[in-house]
Structure 1
Amino acid sequence: MPKTLPKQKTDEIIHEWLDTLNRLYTQVEEWGREENWQCERGQIEAKEALLGAYIAPTLTIYVGDEHLQMEPFSRSVQRGKGLVELYALPTLRRVWLVKQMPLPVFSAIPIQSRGDLF
């Protein structure tokens, strides 16, 4: 049975995670403007065992004939404070961005296929 957190703690963690995602996406959008990329925000319903369901932002970046999709994967990760999946369409090349503790940065981890993740 998964552990549950008090609602106030869950709300705090979700709020901090959404703020982190929005700061990351804003930074990517700024880089995109410098490169003349079109960026578009969206939303998904995220579901996590400890946090439950919540609405999270996504970011789509259009670069030539491809587009890149950034989606939160999980706030709860080992040795980190969040994981964002970045993948290219149509190639499906993917990278995981892991927010490092205690630093306010993300580290990129290339992924060969979804099977490599589990």
Structure 2
Amino acid sequence: MKIFILEDEGLVRWSLSITFEKRGHCVVAASTVGEARTLVKKDRFDIYLVDIFLPDCSGLEFIDFLKKHHPEARIFILTAYDDFQAVRRKYLAGSVNGLIKKPFNVAEIISVVESGCSRC
């Protein structure tokens, strides 16, 4: 499975990458929306893990971009914040497949991501 991670926190990005690589998945990660846009224009992924609050742009704006270019994308939002109104709207509109609340435990995120890709 090919997994794309958009996360600005280096330790979180690294630990997610290592976790999924050890399970045999191909992982590509970015820390900014600008970098992410460049990478997803070049390749398609089975699962996208997207943080909301990023230094250069909102993860929600990246999700709009992603759905425009890859409408079939399976997207999971990563967030530590409790204000879920905008996230909830994306979820209800069908733009995202789920929400992963930080901090998360490794077993939980593995289960969510790997079961979320059962149709990949």
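Quick one: helix-only ellipticity at 222 nm (-39500 (n - 2.57) for each DSSP H run of 4 or more, over all residues; to 500) came out at -9000 when computed from one of 1, 2, so which one is it?
That value comes from structure 1.
Of the structures labelled 1, 2, which one yields 45, 30, 27 when Cα extents along the principal axes in Å is computed from its coordinates?
Source structure: 1.
Suppose you compute mean count of other Cβ atoms within 10 Å over residues 66-73 for every structure in 1, 2: which one lands on 17.8? Label of the source structure: 1.
By the measure relative contact order in percent (Cα under 8 Å, 6 or more apart), tell me the structure among 1, 2 with the highest figure. Largest calculated value belongs to 2.
None of the figures in this text is laboratory data; all of them are computed from the coordinates on show. The structure displayed is predicted, hence computed values, not measured ones. Cβ atoms are built from the backbone, for glycine too; each structure is taken alone.
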